[in-house]
Structure I
Amino acid sequence: MKRRPTLAFLSLILTSACLMAQEPQPPEGFQVLFNGRDLSGWYGLNPHSVVKLTGEKKEAALAKMREEFASHWRVEQGELVNDGTGPYATTEAVFGDIELLIEYKTVPKADSGIYLRGTPQVQIWDWNQVFDPAKPDRKPHLGSGGLFNNTPNAPGRDPLVLADKPFGEWNRFRIRQEGARTWVWLNDKLVVDGAIMENYWDRTQPLPATGPIMLQTHGGEIRWRNIFVKKLSKS
């Protein structure tokens, strides 16, 4: 007599099938940074909060952010989701010259960004905000993708074109970093053309040779998916 599959067995099959369906498939030459299942390979860090700390205070703060990471970040249907607060999602691995592919979807009144080599940042705006003349260096209405932490009016600080999609739709970045120069395409439109990314932490020094990729959280839910990287050198 044939046995019917148990409910638990069927549930296991369905769960396995879902996990397989969520497994991101990188383009040729790229590696997966987010596996679509869990937070493996990532930890929590807000570098701004520890830049002036030293010794035991710094170590305690770093440990706390690692501990808090999973309280603010989760995996949902193959997407890396942040609630708008908490430490930034930071890769355990460090990178030098790279090409990065990443998709995101966010909400009104939130902003975010992508840190390269641990340095801010390729900016993500709520581009519906109205320009405020009282804050002339803040131009969210021009759109996302610019190197917002560059010196005001420096090349690359603001995007070349407005390329953001309406809220509710996924946006796609292609970012290329070679030395200190950055190229950014947003939704297949070139928004930064080989501009120097300044070293925010010390503008008298060049951009660090290597560092982690960081996904900033700031003010509202953001979702990420299809995060792939290709190394352009041995760094």
Structure II
Amino acid sequence: MIVLGSNSEVAQQFVEKTLQEGEKFATIFLLTSDVETALRFSQHIDVKYLQPTKIIPLDVLGEVNYNQLDEIESNLLFCATGYLGEGTEEGLYDRKNTERIIDINYAKLVPILNFFAEKMERKRAGTMIVLSSVAGDRGRQSNFIYGSAKAAMTAYLSGLRNYLYSRKVHVMTVKPGFMETKMTEGLPLNPMLTATPKQAATSIYNAYKKGKNVAYVLPVWAIIMMIIRNIPEFIFKKLKM
């Protein structure tokens, strides 16, 4: 398995879920910019599941060494790379905040996903599971820079899924709503609409096994976002969301 954003709580719970379900991999490749944190998880997996892992240093914002990535082979990729950044009120006109949100969530991530997509296409086998967000379903004033990057990612994954379907590679878009993670720590989240990383991983694993194209972590978010998408623009632009 290839894991991008391998220090994400959801990514780690997904790895554990696959192993708990009896799946085995020749190697689990943990791609991360924080090698020290990844090492602790790697050791945990090695001891608990006797599963070989290999940590690959990867900074999405840096110069990517594709020669190093070329050694990586797997029919399953899980990508949880993401960055929330500051919301509209705090960070709209902060150029560095805007660039970082767009680069990590989309611009610098897509070439890496394309690299692994091409490898799977050549083998005519594989599944790519990539976390986007419900924030990409419609731009809302509270976080539309982040939402726009996730909307771009959702559109990219839709096109990639369409392109790779005849080439025997499946692409699954995951749209989490609120989740209890380091990224959302301190935010006032509604507990009824918030999933734990373990809940999210179980939901994503089940959707993966069913071969779903698009999966909302909590089904209620599909209903919420359907309502939000269908609010007429002349009303929507007056709302504070």
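Quick notes
- For distance in nm of label points 7 Å out along Cα→Cβ at positions 40 and 200 computed as 3.0, the structure of I, II it came from: I
- Answer label among I, II for the case where helix-only ellipticity at 222 nm (-39500 (n - 2.57) for each DSSP H run of 4 or more, over all residues; to 500), calculated from the coordinates, equals -13000: II
- Test item: relative contact order in percent (Cα under 8 Å, 6 or more apart) calculated as 27, pick one of I, II: I
- Entry that produces 2.0 once distance in nm of label points 7 Å out along Cα→Cβ at positions 32 and 112 is calculated, selected from I, II: I
- When distance in nm of label points 7 Å out along Cα→Cβ at positions 24 and 192 is computed for each of I, II, the one that comes out at 1.9 is I.
- Ranked by distance in nm of label points 7 Å out along Cα→Cβ at positions 176 and 208, structures I, II are topped by I, which has the highest value.
- The greatest value of Cα Rg over 2.2 N^0.38 Å among structures I, II is that of I.
- Among I, II, which structure scores highest (criterion: distance in nm of label points 7 Å out along Cα→Cβ at positions 48 and 224): II
All of the numbers you see were taken from the coordinates with simple rules; none came from a lab. Note that the structure is predicted; figures quoted are calculated from it, not measured. Cβ atoms are built from the backbone, for glycine too; each structure is taken alone.
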